[in-house]
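Down below are the structures I want you to see.
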Structure P
Amino acid sequence: MKKLLLFSLAIIIALACISQKRPYIPGKFRNYSILLDRNPVNSEDDINEKLPLNQKSMLDEEAIVGNTYYDNQSNSSMQSRLHVFDDGTMGVVFTYGIDIYYNFLDRGTGYNYFNGTGWGEYPTARIETDRTGWPAYAPYGENGEIFVSHASAGIFDGLFIEKRENKGMGDWGEMIFEGPTNPPDLLWPRIATGGVDHSIIFLLALTHPAIWYQGQYGALVYSRSLDGGQSWQPENGSFDCLGPDYYSGFDGDTYDMVAKDNIVAILYGCPSYDLGLLKSTDAGQSFTQTIIWEHPYPFYGGGNPTDTFYCADGAHHLAIDSEGLVHVVFGINRSYSNAAGTYWFPLVDGVAYWNENRPVFSNDLNALCPYADCEYSELVEDYSLIGWAQDVNQNGEWDILGEPGLYYVGASSQPQITITEYGGIRVVYSSLTETFNNGSQDYRHLWMRTSPNGDFWGTFHDLNSDVTQAFDECVFPSIASYSNEDEFNVVYQSDNEPGTAMGGDMDPYTENLIRFQGLITSTGDHFQQSFSVSQNFPNPAKDLTTILISVNIPAEFCVEIDNVLGRRVLDINTGVLHSGINNIPLDIGGINEGIYFYTVCAGENRITKKMMVR
């Protein structure tokens, strides 16, 4: 038995803490594009020539809950893979596969359970009776658990639903959930449970994206059961607002679903279509739609030429707070299309945050530009732009080789979000991390930021800074939906080779480890000052520009503007600013063109940023 003391794995004060200053991103990285040619459907190519290079792990054995040689846990967004129950026990699922010589005939769901004292042994076989993959996990009933996975290259088509009344013990009850009559198979499912005692089951899946179904290649279908899966209403139902009048189809794993009591929320989006939210407040009977980011080119692709635009990269996550408000995080990328196909930019870098109290993003080509020197962007640093690759060596440059493992998402992506009872927010994402590479490719680490309310964000923390993991590829995080004020939990996959053998890089197969981290933290511990300041917008500016000042303690503030010689050109007394976001207009009509520095001060605390006047 591999023992693990709960929450003793990592203490935040011992983690590597990085300042919030963003490194300069050279144009050769920002403008590096690749033709999008992935095909996740039936991606099990001939693998008999690929042999494992290294079966040894550099990770702490006490933190590992499973292993797999099948290394593609998701095509974009991560399924729910970890749940913390009210009594402190936990369940974890992942795509398990060891038999690389026979096309992973053993592939299916690996499961492990934390009983309050320690984790079980590594799983050595899948749970399902047939070959499956991509499980999603949730609590069920008063004390049970449930997960769903999709059948693949086996006897059955459709989905496998496995549930049991008592978590961590007893036999799993297996159900086969069939898809619509044409085609019969469903892929890349999501599951959530809500209502009293998690008794209502919500199911979301994709019809086969290579087969035409109801006017689309890849339709999202939704099902709901009130009786443990004995009957469904609807069963494989369609959303009119996601139908062929609006979308040509959807891609695998570009959608998420969560539930809390009678609220159900579905998020979808990628470079090919809008980032949208469907929300139900009546236990999944009806939904309203919000387009969070509107795609500038409806029905994108198909050989039609476009300009380059910034976009949601397909990896995203969402959470519901105690007031029923939905919070969203998503990775950012860039794309364009021509006769040869569509292109993406693996080194474009940014993670965005949005909630239902905020305005949505427009379809401007640069609305989601994550860089301060964009002529136009609707993202505000440390407010709606909350994640990016860090300047680990603090030299102002992004020192990477520029050859990442391919996951078809941005340089900082695969974000996960969880919210405490009192509104504290934790976000974890996987990011290319400078100074860590294998000589040819850069490694990804998991990074974390916290916020007390979403209005301002604290210090960046590298969750893989320990010497035993510094040269590991850490990807596919899944964060537990339950989080109290002092701790949260995450599982992820790690190995010593950037990219995946199953797709993208097509590296030789090695052992990949599924690792759990229980983190002790407090959202009030990570702030260097009691306020934060956004980049001014627009920037460059003429006559009038605006900054946002996020305040957690009301105080009197001032703004000082100096030229490059350090001479003061403008003083502004804002008066007392209240807690939360304060919108501060700056009248710069009397200032000559050039580069200036604006400093926001409250008492002895000062924050300085650069702006351009034209």
Structure Q
Amino acid sequence: MLFFPTVDEDFQYFRSQGYSGSLNDMHYKAMGDLGYTGSLNDRIHKYLTEEYGSYYEAMRGLRNGTLTFSLSSLSAYAVNNFEPSLVFDFEQSYYRTGGTDSTLSSSVTHTRASSATMTNSSGNIVTVGNNVARVGHHIYNGSAWVNEGVLHESEARTNLLNYSSMESTYWNFQSGSRSATTWVLTGASDATTITTSTNTGGTGNRIYKTGIAGGSGVTCSASFYYKANTTVPFIHFRVGNGNGNGVGACINTATGALTTGYRDGANSLAAFATQNVENVGSGWRRFTATFPTLNTNQSFIMYFSDSSATTAAGFDGTETIDVAGCQYEIGSTPSSYIPTSGSTVTRAAETLTVPAANMPWPTPVVIGNELITNGTFDSNTNDWTVSNSTLSVDSNKLKVTSTGSFGHAEQDFTTVSGKVYSFTANYIAGDVDGYVQLEDRNGGGTIYSDYTNAYQTDKTVSVIFTAVSNLTRINLYNRFGSAGNFNFWDNISVKEINPLSVSIQMDGRMTGENLTPIRWLEDANNAILLESGTNNFTFTQEASGTVDTVTGGSFTSGTFVTFNTSSRHGSTFINGAIDGTALTANTTPVALPDLSTTDLELGYDFMGTIGKLRVWSDDLTDTGIEEAST
């Protein structure tokens, strides 16, 4: 516990927990271990308010002995002794916002203007309705179904095959026979049993569809499911454009091994851009491939053979294999199964938006003295100078009356380069727009200005800024105007604060590359982003148009590739970590973008599953983001 009725008991307790120094030092360190910063009073006040709702009620409980505090009260989601205010654990269906347990529907807004499929805990493919998040999507790990969180696909996709099952006459069939059979993954008769015939040459033992309107010069994806360990040894799968050019692969149905191969040997594209076989349980596997198209007349062809040779077509006898779930879509990655039964079907794009009200944002913690002299104007305007204006006191407020255009009051104050400060003021509207400008007095130029968003009504002004040198000036402006125009100001204050910071962790499985798993964007000039490249990640923060990034880590794009990232963003730094390894921090930022009223778009440009999202209104430090991404 943190507090005991007597000082001696308090002291002995902290010594027993491994703390040293004065009692005040031990209190300070203990509160830091709980994730609080600032003065001891600030730390204690924030802790009591967050944990018990009221500082005064908590103090009353301490005095009468009804409350005790434990240093081990952190949850499993805490990192480096910092408790995240926001937790979305899609795998465990646990949600927390503002430090309080919540629900999925109260925590995040999900949209999708169509139904969609997912895999449940039994390995069955099930359909969910419009705007229903696909939480609890499972992936087979070779021996069991594993909950991977929420399946999220930000791209709309259309299955261009009118029938995803092959028993329809929509599909052309040569040699042997076919019949509908139950597909264990759906529990419906939407699989097809293919039975081959003896055929030592030609184009027999194939099923295909031509004339697919796949587009010209685009990247497409094709996929289908097949039953492993059946008596057909090889499937030669091919897509083509109807004029002798095609690309394909040979699938060993027993092992899932893939080789580049073509039933007739004709090919001008060399190989699929990507190809993969995934074990989806119950004896079924899913083949997926991506490829560039040559024209709008595409074909989808399966040859069934007892040979892996690219020119082999023969069969020595009758063999069988089950196939299901055929899909052809425009897109650079394969997506979740879209069943069709007579026409093409589109699965709509989906969004996951975290409202700004649910997002943590740091509260300035003052660590310095007041730097403005006479900011309350109780009796005079001493310590303020003028430019194109006269100054007077009106009801204990500063009145700035212009004698020309852009009249203003100004005051210089001492700062430390790289330190973070909070400026606050009350603006009371007169008869002309007003605004604040902060400028460096040693050649660093304007640090902050509200010129383009000048105030027209009463306003509480709050600005967080990083000093550029040892001297900074504040200017209280009347924008434009002429002689006689005026505005009022009161309670002008500048104090040093701890650097504002937020930290973010996200993990899951990603399909594809050049994606944006996190977009926290206020406008074109202020944002925090997580982006994946072809083989690494980029962490970005942009404040007032100044962009700072950290890029690195290792990522190999593919289908459902695991990732775990964490980042720390502050007024004076940005850094990221991937899979437990921190990058080199960028210490050139001079501001943290103010995203306190901005929604976060989770999975903004993303195909895959999201396991967890955690957000802290704290700096986890490099050690912390390594821990968070492990």
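Each value in this text was obtained by applying a stated rule to the coordinates, not by laboratory testing. Every value quoted in this text rests on a predicted model; they were computed, and no experiment measured them. Cβ atoms are built from the backbone, for glycine too; each structure is taken alone.
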Review point. From P, Q, which structure was semi-axes √(5λ) of the Cα gyration tensor in Å = 39, 26, 25 calculated on?
Key: P
Practice item. Kindly point out which one of P, Q the value 7.3 was derived from, the read-out being distance in nm of label points 7 Å out along Cα→Cβ at positions 407 and 559. Key: Q
Point to revise | Among P, Q, which structure scores highest (criterion: mean count of other Cβ atoms within 10 Å over residues 295-302) | key: Q
Check your understanding: Which structure, out of P, Q, was helix-only ellipticity at 222 nm (-39500 (n - 2.57) for each DSSP H run of 4 or more, over all residues; to 500) derived from, given a value of 0?
Key -> P
